[in-house]
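Read the figures in this text as sums done on the coordinates, not as results from a lab. Since the model is a prediction, treat every value here as computed from it, not as a measurement. Cβ atoms are built from the backbone, for glycine too; each structure is taken alone.
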Structure P
Amino acid sequence: MSEDKKLTVLVNTETGLALIEEPTNFNDLKLTLQEKRSLFFSRNNPTSTNRKKPFFFWNPPGRSSYEKKLVRKIDCLVLTYVCLSFFAKYLDQSNISNAYVSGMREALHMEGNMYNWLGQAFFISYAICGLFGTLLITRFPAYIILPLFEIIWAIMCLLNITCDTYTKILMLRVIQGGFSGLAYPAANYILGSWYTEEELNVRTGIFVAAGSAGGMFGGYIQSGIQAHMDGKSGLPGWKWIFVIDFLITLPIAAFGYFLLPGDPNKPRKSLFLTDEDFEYCRKRMQVVENVDKVNKFDITIIKRLFTSWQFYTFTTGYVVSQLVEEGTNYWGIVLELQGYNVYDRNNIPTIQPAVKIVSSIIAGLYMDVRGKKWEMYLIICAFWISGLSISLKYDVAKSAQFYGYSILGVCAAFSVIIVSWANDMCREDDQLRAGVLGSFNMVFMAVDIPYATTVWNTEKGPRFHEGYSFSLGLCSFLVIFLGLILLFDRYQNRVRDYYDDLVHSRVPVTLTNDKESTFT
């Protein structure tokens, strides 16, 4: 809060209880360092942990028919668009892997670490632009920014067919990565702006599954191209995948521009949502009733981000999990070095995206119903460790090896957990939420560039012993790290309980005079 602004709190002189009658903002509610310590180390359970969770499949019980209908409309407009957008983005992102094992390596004379650097170049710009792009949509309409970026990255994807040297395709991948970097964090931000805690997990799961479907269908599309379109119109099969992806992306961008309904706090005239719908959405997204979230796009974003526990905790969890997930990118190369033909190299690895789809949706449903993210967190880590252990051993039966590489797909479900958890824990501040979600890939890339090009050097295949050793150790660390996340989760929910009591006249305060007290 600025120094010249104070929150005036009327106090009942008989009971000593605070009374705030007018709607306020989280920016006007501050805790002292002593209060923060007291809430962090308190043994009291937050209200959210005492709340019983009845079983439900899609709509939480107790919802009115109006709210159910409203959520269905949001699903059709918001969820459908972000899923299609991420599907196209993942299709455009993964096509380079399909092209690599389908003739691009030989055509562009790629060797050594050139494949790794092709991926790293894409992700460097992807990660940097992801942070600033996500902050951008807290200021400017998402229905303009996202479709515009989609069209540009689709054009960059198409231009890959003009490349006849490694340098040219490397430059295009850098540009494409920058414009597609917005897709993942911005879509998660949009989901967190429209869905409550009880609705968000399964929608995040479906969203992540859509991206995995993009990776899976990319393999099928490439196999079909190799069989029926290789050489058509003078293009080799590995170039046709870029043309197909371009044609898929364009109508999705049009969908976003015409149908995405803005934000509950910044409504856009819509054929499907009324002003009353937008106002209802705004109120139902309040963390504490009558307290609006912070939405200040200014220099204080830097301080709010770097002094928050959410940035350090969730970024660490996400980055470590992504380093573990690095091992899922090399199954196609393993199969190639084991002597499998081009069709098998494209089709067999699609089992991983299938596992990603199923595990992401199951994880989201489970967390919505149980309300306990930590349970699914441990379940996913258990499956993950089993797959990493087999991949590290390598000299096992083919069936065991198939299971080991396939089950690594549960990594997508872990992303569902971390992203939905971060989304929920940052609801009080729009820019903090955008900054945390947008920083995930940016911080990850700073670590992954040296990690992937050394530990996961393609010349170390097919065993990749060093890579799977690191992954197994990091996944074990994630199990221990869960304890810290839970401590801060309980702390944040105690803070919310405290503010709820304060705003709704349930917190004793120290009187400065007979009639009023001030909080600064």
Structure Q
Amino acid sequence: MRANHSWTASVRERVYDLAFKPDGSQIIIATGHRVLVCDAADGAIIQPLKGHKDTVYCVAYAKDGKRFASGSADKSIIIWTSKLEGILKYTHNDSIQCVAYNPVTHQLASCSSGDFGLWSPEQKSVNKHKVSSKITCCGWTNDGQYLALGMMNGVVSIRNKNGEEKVKIERPGGSSSPIWSIAWNPSKDEHSDILAVADWGQKLSFYQLSGKQIGKDRMLNYDPCCISYFSKGEYIVMGGSDKQVSLYTKDGVRLGVVGEQTSWVWTCRVKPDSNLVVLGCQDGTITCYQLNFSTVHGLYKDRYAYRDSMTDVIVQHLITEQKVRIKCRELVKKIAIYRNRLAIQLPEKITIYELYTDDSADMRYRVKEKICRKFECNLLVVCSQHIILCQEKRLQCLSFTSIKEKEWVMESLIRYIKVIGGPPGREGLLVGLKNGAILEIFVDNPFPITLLKLSTSVRCLDMSASRNKLAVVDEHNSLMVYDINSKDLLFQEPNANSVAWNTQCEDMLCFSGNGYLNIKASNFPVHQQKMQG
């Protein structure tokens, strides 16, 4: 995951809450005595809305995009239209802490220190219900049947549409662990409603609608102020007293930092159906980040291993189409696969797996070794008895017991590395550099062998079955095939981003690019097949 800064805006007073218009075009922001309507593309203020006489604490947009609401310390709720006109105002006896629209009926829940109200357009009056503790956060289930209320006394009260309590969840710590933010998982794939609860006992927990806890509490080491799901429910963003917003899996496994700030983060929201995260801070900063999720994978012959849900690895047999899932329960950073070996890099260790048997169709993996060290590397490959780590210009060869056996320092940045086979403990590696140099390295030999020197950076490499031909894809997406012995260029093809030789037929190779899979056999013209991806 990589977070790219999109824009930053600044207002004079702290930002307590924000909400996206359902189409993602606008952001409604609660700051000072005003509600700001901003352009989601660049944070520019479209219009400030005045009507409250005290600090605005909360905002919410109806799912149909027709109305939004704001709640304030002046004890009032204002309903606004999408045309930014105030159409209704009603009050509670205490300051308003949070508001939430029912996603189905568009009924509005408004919560204060002493009660909560339910308002709908067809009703003239607001039905109010007393509570024993200050409500800090609220949220409706996806079907709009139930409303969860998070309270200062550490209780989550789940109510039906009429306001009647159906389930009561009491968090350990009681009033010393006030519930500060809650969110229902919006995923349509989950079999039941799942509620994420963030409390100031510095814990994240998950519950079913019945009140039964799912898994164990997750320690946060900060006071969480806001929690928000991605539209499909696969990830969570959360921020608070640690002055940053972090990304978590839907199960609460921390994946990394989205953005660091200089003050507490009071609110964070994910733009509908996107990977855009906007946050608001104590010092009035509003910042937007675009999250990019890269593909982490490895391929060896008929086995393809790839990261799934950021913390799992799926190994797929491309012939039998069998799949096996390996649950790592931590962020998967790198994957390497070779013969019967699979290496998975996690934040604090590398785990090496092996197949149970030599059967070519066997998909059962077991842990062989663990290298319990933190590594920073750009590329990772695994051999029969070694791990090869690449860090910029440096290659390190480690045994499975974490002993550094060899190290090679290149003249330029390493752009590509591939294991091309060989006896166990003596495998050969193809290495492509940014300066165009292509080298062959043997795991048991300290001296690299230069095969070719191109004028452009190397993107992809492969060697033919007989080791007589070398296929290279450069940074200009050109495929070039050379005779390794004579160094002659045999042929060249455009629009390539990766290449692989056939393992049995010496004169056949395949390359992909521009949405096409291309097969080149001997001197025949290239055969093209349109492929997605």
Structure R
Amino acid sequence: MERAHDAELGDEKKVSIDVRRAATDNDSATDKSGQVSETLFIDPVAEKSYVRKLDMYLLPVLAIMYFCRYTTGGNIGNAKTDGMDKDLHLHGEQYSTMMTLINVPFVLLEPVQTMMVKRYGGRRVIPCLLFGWGIVSMCQSTVTNYAGILTCRLLISCFQSGFFSGCIFYLTLFYKRDELAFRTAVFYGTATIAGAFTGLISYGVFQINGDIKGWKILFLIEGAMTLVWGSISFWLIPNSPSDCKWLTADEKQAARTRLMVDSTAVVNSQYSLSTGLRALTDHIMWPFMLLCISYGVATKSTGTFLPQIVGRLKYSVIKTNLYTVAPNLVGCVFTLLLTYSSDWFHERTTHLCIGLTFTMVGYLMLAGMDPLKDRGASYAGTFFLSMGTYIPSCLVHSWHNNIKTDENSRAMITGVMVGFSSIGSIISAQLFREEWAPKYTQALAGTGSFQGLAIIITLALGLWMRRENRRRDREMGLETPLKPGDTPQCELIGGAKDVRFRYWV
């Protein structure tokens, strides 16, 4: 393969990439080696305009979607601080059991619904998921017992499973590998804003002394918001760049060529379940599965139990919810900064370890302190854990998507990986048991320990990938090492098994 070179076409500069592939019976022009030479042009002006439009039109829609997902998924913790468990006559470990059971649909349905996004398109599947859980979220305001709230939360989980993994896969259809982590963080970062928003809404509605309980009003407000946006978003998002009405012909061509060069071997490939299932046999994915379980413990613990963690400081219900706002906002900013840096430097291992370390330190700080004697330091610990909690969800799933060059494989692997992170959520729900309330020392220490395990796995993956890249350089007899973006993805029909493929580390 010849490296990219610049060609001046009038006043417009274009990047030309010479791609050579094996000849087929339908090819008429071949070179002496039996290969067909195909030149791909990427117009940098059209490319810049294309990315800008994605960031302006597509990302905000997904961001608001995830905002709705997180408010309706995480508000159960806020509702508990307003006495929901007492109003519904929960006793013993019923709350912990419910928090465990509602994660089961995520484990089972994530791969299924992500493959549905591949087969039927994000425009159809993703808004329907929002519409479904928005309706059920509002229905929570009518429940009167444990069976009612458990049924509603299970139905919400069924609709929400596949949403996050589906959105990540959906983004890979538009963005290159070195753009994915930050864009994932942009829409996923709304989770931290959603946590702050729910805290503020809770602060307001929990002060209402009326016939309807404050926690029921919270469910109604956030459910209605999701229902409305789910209806609107159906008209706002396309299935792929070729379906975008707000893109010009040049921008659509730039979009396709970009993906061929640095994302996908075959753009808009046919749906193939067997191809997706074969991706699960790739041994490099197995450590990623364990990594997802490990980081998932902290993600769930922070997202759902932060009000209970702050509640250890014995503030009033209103102040407890208000004091969850600042850690969430700081976490959002730090997530955006670190993922942007990761994409900029084409590096995953170190950035991921930084986020995991912050989370581990935060949880171990909280576990080792008396929350009443060390209120200030304990509250500072919530900032540490929030600074790192959301980073793995962006970097880990960008990392394994950087490895897969086939759309079906990416869809299946992303669904499975997000499903495995939900196993971490099940562990989290079992750690935060009522018998360990209100200090939750064992839960905090356990969550911190899982982050330590995640750091070890991340370092091991990074080390193996570096060694494998060097081995392939030696096999090819290269004096100058190949970098991950040096070979166009459309040449790598064999994916990561191709000797020219290089791992992101």
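Before moving on, here are some points about what is shown:
- Label whose coordinates, when log10 I(q)/I(0) by the Debye sum over Cα atoms at q = 0.13, 0.16, 0.26 Å⁻¹, for residues 308-363 alone is calculated, return -0.50, -0.66, -1.00 (choices P, Q, R): P
- Here distance in nm of label points 7 Å out along Cα→Cβ at positions 260 and 492 was derived from just one of the structures P, Q, R, and that gives 4.6; the source is Q.
- Which of P, Q, R yields 16.4 [mean count of other Cβ atoms within 10 Å over residues 68-75, calculated]: P
- Given 85, 49, 43 for Cα extents along the principal axes in Å, calculated: source structure among P, Q, R: P
- Once relative contact order in percent (Cα under 8 Å, 6 or more apart) is computed for every structure in P, Q, R, the highest value turns out to be that of P.
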